[in-house]
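Have a look at these structures, which come just after this line.
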Structure I
Amino acid sequence: MIKLPGITNPPSPKEELEKKILAAEREYKQGLTSLRDLIAPSAFVVSPNQADVSGKLTRSFFVISYPRFISVNWLSPLISLDQQMDMAMFIYPIDTEDIMKKLRNKVGQLQSTMAMNQERGQVRDPMLETAYQDVEALRDRLQQGTERYFRFSIYFTVYADSQKELDEISATMESILGSKLIIAKPAVLQMEQGFNSTLPLGNDELAIASNMNTEPLSTTFPFVSSELTSNDGILYGINRHNNSLILFDRFQMENANSVCFAKSGAGKSYAVKLEILRSLMLGTDVIVIDPENEYKHLSDAVGGSFLNISLNSNSRVNPFDLPRGIEGETNEDILRDAVINLLGLMNLMLGKLNPTEEAIMDRALWETYAKRDITPGSAFENAETPIMQDLVDVLGGMVGGESLAQRLTKYTEGTFSGIFNQPTNINLDNQFVVFSVRDLEDALRPIAIYVILNYLWNTVRSQLKKRILVIDEAWWMMQHDDSAKFLFGIAKRSRKYYLGVTTITQDVSDFLQSPYGKPIVTNSSIQLLFKQSPAAIDLIAETFFLTEGEKYLLLESDIGEGIFFAGLKHVAIKIIASYMEDQIITTDPKRALEIEQAKKEIQTERAAS
């Protein structure tokens, strides 16, 4: 076909057919459902200050200003916020040569301005001098290649079901950023562009950026949500920040010690019992010193040994027992440790000894062991250990020891006779052992706990095994310097013997004001804080370096809610147990009474049948 100038030739039949086919294909494709149709909202209404996406209200924000110094993980509070939110970051590298030229010009401007101000006799401007120092430092790092320069944009889109909720979330987000001197503004009249910019499409339709070098840009790393999850260990609870599981193995820390502080009824014993139950499942031995018979039901449920230490009980622990020697330890070392521990016990039993009395008691203790042929030079592995009456007899025959012997007779012949004056008749072969001291008089309780701890420590040192020692209501120990010092010594040395010491107390003031209270806390890799009383919260906040928000969290927490510390990390925790676990470990008196009544009914029915 010949085309003439200025004349349009009619299309050929073939071209007309191709056009009709293309038009038909377009119409057909328009009728097909595509992926975009499936994921697109059914409606999108844009307002100046928000957008409505299929009935869900949204509001987009951009960050416009940052402080001179910005802290690491400043995004963590936003990411951990329990709200639906989309966040987008855009990072645009800038050529170092271009930025060096601009910084050189900026340095010239700043120098000129400072020189002019000096010539006019004006007072120096710290803002100008700071800017000059910052620019020069940045030029040095850029020239050395240790830093690069970028344009950085960050946008947020929050979602809500109502206008009130949207305003509250927006205010919270602006407040969190404002507390860090970061200014965020809503994308007024650009809500559609803001919404599109936070979609996973990589489109920066707002184009609002700030200049940043590598160091401050690294603080925007978004994957900072607080988590305490490992491949091993037991389930402690639920992370209230993001509903993840707190799975942890305390024996993987630098030490396996833990402390648990809470007011009465806040759930501390419940949490520790749950940890005990789950630790037993993994083969860990557990020993408990129980001041209120709270662990008897748990002991019965798992087939443990429940030992009642009281004046009327048959269970006895001899404070003069000696541990089996370990590798590298001589008989003299064993005896010296035993005498030192017994001196601490005498200070509890007789009141604080003066230097003269302590010297007499020290000599008497060595002679008491020697009376049974237990000396540094003898092989006393199979020797019979002395009892308290032997010490009384030795003191009675020493010059100046008559008074001490007289004061000790109440533990051998008087009101408290028998409990510390007989050979040990218990063993720790069971995986779960509970020492109950509820039926002891208040005056005897710290003494009995001291003796039990000494016996347990000797057992732990003699056989290396994975164990947890739980000391409930530890403030009893902290009331006396000797017992507090002994508890601190165990906590400090337990790591060498594969032992984790759990210290529980509700009297926070007595515990932390002891000179050994804070060292015990610092020697515990795990700390568990539950609801606190207003009287103790300031001391808790000072000890654990809590923020104001964390203080209010502890004051307003429900039962079983608090803060879980593991090393340098800490998260808000909620303790959750299964139905069967809850039936075993419950500490609610009403629930415990119902369980006991149910047991009696079952026993009655069995007896009748």
Structure II
Amino acid sequence: MSNVDWFSFALYVGLVALITRPLGLYLVQVLDANGKTFLDPVVRPLELLTYRLMGVDHNEEYDWKRYTMAMLLVSAVSCVFTYAILRLQHVLPLNPQGLPALGEALAFNTAVSFTTNTNWQSYVGESTMSYFSQMVALTLQNFMSAAVGIAIAAALVRGIAWQSGEALGNFWVDLVRIAYYLLLPVCVVFAVFLVSQGVPQNFRPYDTARLVEPIRLADGTSVETQSIAQGPVASQVAIKMLGTNGGGFYNTNAAHPYENPTPLSNFVQMLSIFAIGSALTYYLGRITRNPGHGWAVWAAMMVMFVAAVVVCGAAESRGNPLHQALGLAVADGNMEGKEVRFGIFASSLFAVITTSASCGAVNAMHDSFTALGGLVPLFMIELGEVVIGGVGAGLYGMLVFVILAVFIAGLMVGRTPEYLGKKIGAYDVKMAMLSLLVLCGSILGFTAWASASEWGTAGLNNSGPHGFSEMLYAYSSATGNNGSAFAGLTATPANGDIRYNLTLGLAMLIGRFLMIVPILALAGSLVRKKVAPPSPGTFPVSGATFVVLLVGCVLLVGALNFLPALALGPIVEHFLNLQGRMY
């Protein structure tokens, strides 16, 4: 890593820290149903009108069960809505390419993917989706799924901060305010910036350009023209990054020059991925009236993030061990699968950011990373993507580990565990553990099934440990609601088998909703508890000791759950590569 790499990394971390407090303060205003923002004169009338059209009493508070049912209802309806558009896109407007409807399995996979904030893409965007599908079905879901994640995080924080009651807020109010006051206005500004960098935003049909030199194919024919895809790209890229959705307008995602044209657009897109997730930690400290706790959670996230970037960047900078074994020059490091305009470190940094934040956008192909370089983004997903994490999902995932950390601390000192004055009981620990076991069971269970089945191996681009990593990464990404891929796995193999699309869709549903329900049950349990005054035996949830305990808890759980599987994939691949072997 050069001095320029270190400087850009330090600048990135510094800017993330700089925007955390002001954006966190704004989140406090947005997530308070009676909060005042500078947008009120324009947006407040529209907000109240929306409540009237929905038939919602915005002054009513929901308990955790009603909050959960509202969340499940809006997710189910939006999923069916998206599925219908994808199946009918051939008869809907804004389809200048005359693209056909999606098949049942692919439409199911895609609708579930965007509903769960995963944005796994088993399709080539520019040759599969019409403008109407991209803009109405997918972009709309990007807003909805991001708003749902932030709302769940807000409900859990209220459960921690409020006491002796049942209410966690009003889900519909949270959903509307997050969309109107946060996501929409920021994305408008972000999209304008992207257009200024060269990202298209139009409804023009695709252009055709004649190649300077025809491309000769193996069968003797030649290709003389190239299709240049157009479309409403900037509006989708803005929310895919800010909402940590990750679904690209084009197949190559943020590696495509129309989605990510310049080094400046690349840096700002990386910054936008962490923006809301980082700010939510300040929101946590502010609502719980313990700012030190919010910053301690942020510090724990950043410690793991910095370590991951250093390991991934160093592995990619050293180059491919297979090349070294052959005596080839490795001065440039491992550039396979990376854009020359971004280089090794910017690609490695993007890979760690997108897998830490459950975003799934990529500006390089993770399948082409070295064994250790590919291990890092895979492991970040398997930690539950709690290192900043997806908007909302990262915070509520990390708070599960906070509950476990204070529980362990209580056991070590022989006292009843408590968190911010609330005693942690058996029910709370069970709900926290259930949310973690759901992720582990889905990832390892589906990977084991695929690796032992003909349909699973038929979709692989590689054999041996790297092929196993492709499967493990796919189900980790789906269950973790990340959406990125090793890019070697084909979800619909040449024989047309649809079981990858179906099982990945089920993994996305499990990773999203079977994790959220226990977390909301945990919030409902915590909100009913009274806050006890601190005593000499109270474990502090701020400071270096808590940060170390929290980081250790996250890494220990991740290592115990997934180290055996990782040993069969990237770890054994690394040692084979050192011996000059692929498998």
Structure III
Amino acid sequence: MDTFEIGDQDFLLNDQPFRILSGAIHYFRVHPDLWADRIHKARLMGLNTIETYVPWNQHSPVPGSFVAEGGLDLGRFLDLVADSGMHAIVRPGPYICAEWDNGGLPAWLFTDPTVGVRSSEPGYLAAVSSYMKSVLALVVPRQISHGGPVIMFQIENEYGAYGSDKAYLQHLVDLSKRLGVDVPLFTCDQPFGTMIEDGSLPELHKTGTFGSRADERLAFLRERQPTGPLMCAEFWNGWFDNWGTHHHTTDAAASAAELDALLTAGASVNIYMFHGGTNFGFSNGANDKGIYEPTITSYDYDAPLSEDGQPTAKYFAFRDVIAKHFPVPSEVPAARPSLTASVVAVSGSAPLLSVPPATQLVPGPVPPVDITGHYRGFYVYEVLLQGGGVLSFSEIRDRAQFFLDGAPIGVLSREAGERAVVIPHGGRLQVLLEDQGRVNYGQRIGEAKGLIGPALLNGAEVVDWRVGAVDLESLDAYRAASLPYPGGDPTHAGVAGPSISFATFEAEGPGDRFLRLDGWTKGNAFINGFNLGRYWSRGPQRTLYVPGPLIHEGANELAILELHGSATREVSFVVGPDLGPDEK
């Protein structure tokens, strides 16, 4: 059986020196029918290993659950890595950051205020232990010592930037070993200050995360770890985007030069990201360093392999660098196949609030939406007001549309710091609340979402609200309630929001597409019931990626949840992505 170990200066594969040339692919950000394609293209760039995070909140949407099917079939993903002749690195967190909703930590963890997240608090350790047992049931049989691809397993994730609870780290180590992990355990942290020491234990192999000044970063790492192989566990070759900013890009030649410096220094590397993928549905995270900034749907990351799996200039620049140091396959990936542009007009719609969610009456102050047991997407608040005036809150998390007796009266946004809305008169108040993504880094991880009280109308507290989650798992109720639009030119006839509109389009069979919603404002789009993610006219992102396997031969359905209104009933499928202007 094969072995993988940490030697005095090198990683050792079957007792022979081995350099890890890894690329990050998050299986949960890629349609499962495309996993094999993305893995194969990593091998063609010269990589020998695939790294992935594991998102706890995606696998465990409610306590006691662990979903590992379809797009969450981690075992199948690792098997495909093995089938390609490559190795695998698994990074299960339990915290992953990754610009992912809540950094991968389940929101239900935080509903108990006694739980001490990312610490040795007993309630948290119990939850983590249950999660790790489920993950390791998939990973342990796929270790290299069992004939599988997994060669390394990470403990926590950049923990030194958060805390230094050694008992917590030791619990993760002991638990992993007790459950059968026998490949090397490692930690990763940024090479600054005391992060590397704070985030690790003496028995764990330490790696760094950085994207530039490789020689300096590696020297810092070597000072703190005199023996063992040097490794950059996250070589940042791109960046992510937030709504309302530019599209981040990095120069391919400059990134390749940094990679060359890493390899020349004899280090191993994990390219973050090799292929970024997509924040489908409501899975995007957010930053909050004084201003709340939700992450866009695309996680293209300006990576060597684009969001739709196409080799970029950076891909070939990296391939050329790797070829200077190691053998590279002669095969190169094919260019993006030619696509056909088309225009589709929605034929009918249903007001979103015409399908009322099941709500519960919560006596007392206005509650967070987490009380519903749903932790993503949209929610509805309702309350009967006896009169008008100024209604204020402590905070809005994250965006609220107000309706009085069905008529829109205002929008409050966390990002803009808005907290008060004018109520013209008494009546039935409904609030459509959007969770725009939970913060994934820093001290605001785990905060509750919703209208954060007290809710004060002219200084008097408004109590006894009803609250419920909008169910978008199935659109059947909206299809049934949809009414056809009258005839006329769909180019200049708009759609009122909030509503869900429907269109049918024909296709010859599976194939990638890019959905462009010029003239629409904000919402989500669905193909055959699959939530592609959020769109927003403020950009930078102008297209949504439609993975080819979502399309089938014959009639297909497009559904658009529009929150405000559009200037047209048309949308278009275009031949390539538009992620917005960059800094240049």
One of I, II, III was used to compute mean count of other Cβ atoms within 10 Å over residues 154-161, and the answer was 20.4. Which one was it?
I
When Rg and Dmax of the Cα atoms in Å, for residues 426-569 alone is calculated, the result is 18.5, 61; to which of the structures I, II, III does this value belong?
III
Please state which of the structures I, II, III yields 4.8 when distance in nm of label points 7 Å out along Cα→Cβ at positions 266 and 410 is computed from it.
II
For 51 (percent of Cα pairs over 25 Å apart, for residues 210-321 alone, calculated) the corresponding structure among I, II, III:
II
If semi-axes √(5λ) of the Cα gyration tensor in Å is calculated for I, II, III, the one returning 37, 29, 22 is structure II
State the single structure among I, II, III that was used to calculate distance in nm of label points 7 Å out along Cα→Cβ at positions 82 and 554, giving 3.7.
III
As an exercise: helix-only ellipticity at 222 nm (-39500 (n - 2.57) for each DSSP H run of 4 or more, over all residues; to 500), calculated from one structure in I, II, III, equals -5000. Which structure is it?
III
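Taken together, the values in this text are just the output of simple stated rules run on the coordinates, not laboratory data. Keep in mind it's a predicted model, so treat the numbers as computed, not measured. Cβ atoms are built from the backbone, for glycine too; each structure is taken alone.
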